[in-house]
1. Please state which of the structures P, Q yields 12.2 when mean projected area of the Cα convex hull in nm² is computed from it.
2. Given a computed value of 2.5 for distance in nm of label points 7 Å out along Cα→Cβ at positions 116 and 164, which structure among P, Q does it belong to?
3. Comparing distance in nm of label points 7 Å out along Cα→Cβ at positions 60 and 76 across P, Q, which structure shows the greatest value?
4. Between P, Q, which one scores greatest on distance in nm of label points 7 Å out along Cα→Cβ at positions 36 and 52?
5. For the read-out helix-only ellipticity at 222 nm (-39500 (n - 2.57) for each DSSP H run of 4 or more, over all residues; to 500), a value of -6000 was computed from one structure; give its label from P, Q.
6. To test your reading of the models, identify which of P, Q gives 14.4 for mean count of other Cβ atoms within 10 Å over residues 148-155 when calculated.
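What follows is calculated from the coordinates using simple rules that are stated; it is not laboratory data. Everything quoted here is computed from the prediction, not taken from an experiment. Cβ atoms are built from the backbone, for glycine too; each structure is taken alone.
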Structure P
Amino acid sequence: MAHAVDTKRIRFDASQGPRLIGPGDGKSVDLGSVGVRFMAWTEETGGGFSLVEHPIPPKTLVAPVHIHEREDEYSYVLEGRMGAKLGDDVVYAEAGDFVFKPREQWHTFWNPDDAPCRILEIIAPGGFEHFFDELATAMAGAFDPEKLAELGARYGHRFKPETVSELCAEHGLWHPMLEEQG
């Protein structure tokens, strides 16, 4: 007899005992240009932050240049190297480096190398991880740019799709939008 899985998320506290999330634990989705493994949802942290792991395929741009109105992002490189455009600056972070992407700053990031890259992304305050979850569901059907724009607007997220071709050409990268454009 199959049992329904309770997916209700609640704030974790000491009364619930220890919580350990192993390397294969947590919900994972594939957004084409980046993976998302959900490690701590905003509901579990009391809203202060959320935590996701992003495996980034080699030579791949994660997203067009974009901006968050509501949250800051902090990227800690676990493996490989991450390139990032932060405003007008480009930086490269290696394993052990920490990159701050403040709200209201146009930015994007990518894996510049032929080797895997993995980062931990702290999102503060939490909540934006739900954008990734909803985006994965939306991508399972036919791609609809209007629905993507509506989803972004709900999360205070704007992006510049026209930046994909230029960034990919400049840094020798790939992104799924290149196939849609060409």
Structure Q
Amino acid sequence: MTATQHVQVKTARFDGSAGPRIIGPRDGKSVDLRSLGVRFMIWGEESGGSVSLVEHPIPPRTLVAPLHRHSLEDEYSYVLEGRMGAQLGNDVVIAEPGDLVFKPRHQWHTFWNAGDGPCRILEIISPAGFEHFFDEVAEKMAATNAPHPGAVLADSDLPVRYAIDFQPETIARPCKEHGLVYPGT
């Protein structure tokens, strides 16, 4: 995982009037949520709210989150490196580099690094906005030294504000079935 970089969040739509923009492999704000990293590449404000893009490095054999579902956005996970496992509803899939996994709103899902080496995915979020959830969780984790995101979400209004439901009781099953760990448990 990369260390946190202090980079100002873009707050205006990128229109190209200042010339081309390239986001390099180490550019953008990065945070560590212990079960995954988040590198912010395109903030919703830059796309007029239509899409955001984050990169998620996931530690080996690590479950990212309990089963959860979004009410406001769809997510598309494009595997850059390694193997990503995902439970989508009742189905389990393994995605390899070059695969795109669609996680539609209202579908219960979770995902993990299904390998013993690095896994990196690009997460396309549409419409944008949910990228701020990751940023706020990281701030709360840092402020309380929480071992994982779930430790700060239980006493937070973030799930309500971002219209996301979690099933924390589902952490043990995928960990046992797929040989995974979930930080702090």
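1. Answer by label: P.
2. Values: P: 2.5; Q: 3.1.
Clearly, the read-out refers to P.
3. Working: P: 2.3; Q: 3.2.
Largest calculated value belongs to Q.
4. Values: P: 0.3; Q: 1.3.
Comparing P, Q by distance in nm of label points 7 Å out along Cα→Cβ at positions 36 and 52, the maximum is at Q.
5. Details: P: -6000; Q: -4000.
Only structure P yields this read-out.
6. Details: P: 14.4; Q: 18.0.
Attributed to the structure labelled P.
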